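> What follows is a set of structures for review.
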Structure I
Amino acid sequence: MLPWVDLLLINVKNEYKLQHPIYTTENTTAHDMKYIESVVSNDNFDELGLKKSLMTDLKHGKAKATKYVSSHGEIIYIGEDEKMPVNVWWRCVRLLSKTPVRVVIFGNKSLRQMPEHDQPVKAAHINGGYANRCDGKTIVIYRKEEVTRVLIHELLHASCSDPYNNNISQLESDTEAWAEIIQCAMIAKGNNTLWAKYMKDQIAYSLRQAATLRTNHEVRSENDYAWRYTIGRLDVWKRLGLTVPEIPTKYVPLKSLRLTLKEPLV
């Protein structure tokens, strides 16, 4: 096992030895709603208007807003009244953030899907969240699909982990590669054998997705938008010393653009 893997798994294992952070469930305030409205109106990332759609549902009583508050900050979830892995979200925050956070999650059910054959993959097909660098109070997620993986990704940005000497494509591929490593570690609860299995499965899935993108959508270099989240992560894993086979030429194409295998409520 690589030294950095051992260190990561020890930290995750120690996290799961602790009780999950204690939090209270509260109603959103007028101040909260004013901030949420500003997030919806001032956004260049959410090209499909997924946040705006959910706000319409909220105003018509088809969705609800719930605020979870702990000593580590606050998480506001807007969506249907259903069980969400809030305990896991707080563990992610405690593991990755040194300062209190403010996270707003819009649980829109829109899925990440490949565009039509030969069409380019754009932000609207694959993105689901954003955060300002070194600012844990600016984390916004706007898809329910892969919400935990996106939270980890954005927490990394918000915790100043970005390599400053990289361009945006390299920065995002680095962050995404680590987000998936960490998510596998959390699903395994720090167990070495389980992490190795989950990571191997994740790499295999990523290779199949990369093959689909390369062949059907001409994603080949960091100049292609989807590279930063997909093919680019393969290079990062190789650099970290993980075993990453070559992108296959024979494979079953994927229709989904979700970046991880189906995630359990860890």
Structure II
Amino acid sequence: MENTADTLYHRFNIRIVNLHTTTLYFMIYCVIPNWSLSIPSDGKLGAIGSGGDVIFTIEISRSKPTSEVSESGYLKIEVYTDSNYTNKVAETTLPVNIKIENLVDWQDVTIYDFTDGSSQGWGLTNCSVASDLSLEVGGYSIKTSTTSSVTSSMSRAITLPNRNKVRISFYIACRSTALGGVVYDSGISDLKVSVGTDVRYYMPRAITSGLLNNTTTAFGWLKVTADLSPYKGQSVTITISQLVWINRGNATTWGIEYWLDRIVIAGSD
């Protein structure tokens, strides 16, 4: 809940594969107490051709609660044969449990905010400590800056809290530039939080800019949270990695900058 707005937005991906012999149309419903669909607002995901495999970005929202809450419900996917969504041929439901938590108030809390200008023990690959953007005024963050696609990562050996609930959270932001022409698309993909080889969080499309024409566009700060509870009390290596990518087009000046800040690792019973 730290640093969140009065309206909470939660964004995630859903992958749908059409194994039917014809084009089908898909619709999503959010049936979770207090939550409603933001993207797509009408629930219509659109068409997938026969054999098609599409990843949809979904966003739901609710008002910010005054304390920690746990809410259960489901997402419903309906399948239609027509673009008017009148001839339904199938449906399925996906159970959802949402926890809104305030990690900084838990019993065991460690914060890596890079305010001393160092990586604070995190090993960095294709990224570095920077002072041009941070959550704190005059602070530091971990930055990746590139004019082509590159995978950046940061890793650290950590002994996790010996508590029933263990989480990691952090903030991300990015800025894409296209001057003197267009950048066809850019963003952050394959965002992962791993414990050793176990991927505890994966977002295929964390941030995407779409077409940029002689402009600079910024996204963030966005918060990412992953559950590390299976490793409570253990000494592990945590890795945060992402593909920072850009499809230049014909811009004469182009690039993408990506920042990660304020890693919180917390445990509670």
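> Quick check for you: by Cα Rg over 2.2 N^0.38 Å, for residues 93-204 alone, which of I, II is greatest?
Checked I, II; max of Cα Rg over 2.2 N^0.38 Å, for residues 93-204 alone sits with II.
> When Kirkwood radius over Cα pairs in Å is calculated for each of the structures I, II, which structure yields the highest value?
Answer by largest value of Kirkwood radius over Cα pairs in Å: II.
> Then there's this: Determine which structure produced the value 20.1 for mean count of other Cβ atoms within 10 Å over residues 173-180, calculated from the coordinates; the candidates are I, II.
Comparing all candidates, it corresponds to II.
> Of the structures labelled I, II, one was used to calculate helix-only ellipticity at 222 nm (-39500 (n - 2.57) for each DSSP H run of 4 or more, over all residues; to 500), giving 0. Name it.
Clearly, the read-out refers to II.
Readers should treat all values here as calculations from the given coordinates under stated rules, not as data from a laboratory. Model, not experiment: these values are computed from the prediction. Cβ atoms are built from the backbone, for glycine too; each structure is taken alone.
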